[in-house]
Each structure stands twice: as structure tokens, then as C-alpha cells.
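Next up: the structures, one after another.
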Structure 1
Amino acid sequence: MKLRPQPRIEVTQRLVVELQMDPRNARTHSKKQIAQLLSSIATFGFVNPILVDANGKVIAGHGRLEAARQLGMTTVPTIVISHLTPV
């Protein structure tokens, strides 16, 4: 099997207000899970970037983004994943 060239991964701080939740996201988070994320981010910092597409739509990290919003954060670390198709 031939391996495709791997995209360069770069963590970029993005404004929280620029990021959009994906309404098709199948995973939901309970209030308890959001509370756990709030506690984790407050204790350890934001150590797991949110994955977004080129337009700022969240691919993975909806719960972390909600927690960041509740904490009043203005920026969060993101990784842009632009080589995927909607399928």
C-alpha cells in the first residue's frame, strides 16, 4: 500500500467566535462531560487542539469548544484539516 504525502500539521490559535459547531456532529456531550472538560482545561490548560476545516467548522472538539466558551476564553488552539472531503 502506497502512503499518501502527509499534510503538515500546525497548531494555530484561533478566535473562539470564528469557530462554528458542525450541526451534523453525531456526538453530544452531557452537562457532566462539559463540567469535566471545564475542570481539565482549568487545571491543565488547553492541551488538545480542536480540529477544524478551512472555513472554521469544527471537525472534532465540539465539547472542548463549548467548555472554552463557558470559561470565557477568546482563543483556542486549532489544527486545520483541509485535505478531507465532505464524504
Structure 2
Amino acid sequence: MGLIRSLSVQPADRADRDGAKWVLQKVAVTATRLTLIWAEGGYVGKLIAWVKDIGGWRLEIVKRSDDVKGFKVVPKRWIVERTFAWLMGIVD
């Protein structure tokens, strides 16, 4: 559904993966039904195994095609962009 479970504003010098760890540690307490997390390519690497260890979740990286030029909706990642647009009142 694209609902926000937790939100954190992190400093610009903190890597996305480190910020994700902070958020997911908080979510682990209450997200008992969570099984799958979609993330962009910036979250690849050791975070995938860490997510499995901390919550038993599957972190699936949704990548865009390198062949595409300009803007193109990427399935699953668009859910997040749409949700933020709704929150900011950009989209009806």
C-alpha cells in the first residue's frame, strides 16, 4: 500500500545504508508482519544480509534500467515517490 511505517531525517553526510539500519532497528519492534522491503540500488551490499539477520526480512533491490534515458516510472519504486507526493499535496 505504500504506507510509511517510520521516518527519520538523517544528516546529508550519513550513507543511506546507515540511515536504513537506524530506521529498521526501530521498525523491528512493531513490524511483526513485515516480510519484504523494496529498496533502490543504493542499498545493495552487506545491508541485505543485515536486514535478514535483524528482522528476518527479505530486502529486494529494485533497479532501473541503464538503457533508459530521461524519466521513466519504475514499478514498485514509484509507490514511494507517489506517497511522498500525496503527503506534500503535489498530487490529488
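Read the figures in this text as sums done on the coordinates, not as results from a lab. Since we're looking at a predicted model, the values are computed, not measured. Cβ atoms are built from the backbone, for glycine too; each structure is taken alone.
Out of 1, 2, choose the structure whose coordinates give helix-only ellipticity at 222 nm (-39500 (n - 2.57) for each DSSP H run of 4 or more, over all residues; to 500) equal to -11000 when calculated. Attributed to the structure labelled 2. Looking at relative contact order in percent (Cα under 8 Å, 6 or more apart) for structures 1, 2, the greatest value goes to 1.
Consider the structures 1, 2: one of them gives 2.4 for distance in nm of label points 7 Å out along Cα→Cβ at positions 47 and 71 as calculated from the coordinates. Say which.
Derived from 2, not from the others.
Computing Rg and Dmax of the Cα atoms in Å across structures 1, 2 gives 13.9, 46 for structure 1.
Looking across 1, 2, the calculation of distance in nm of label points 7 Å out along Cα→Cβ at positions 7 and 39 that yields 3.4 traces back to 1.
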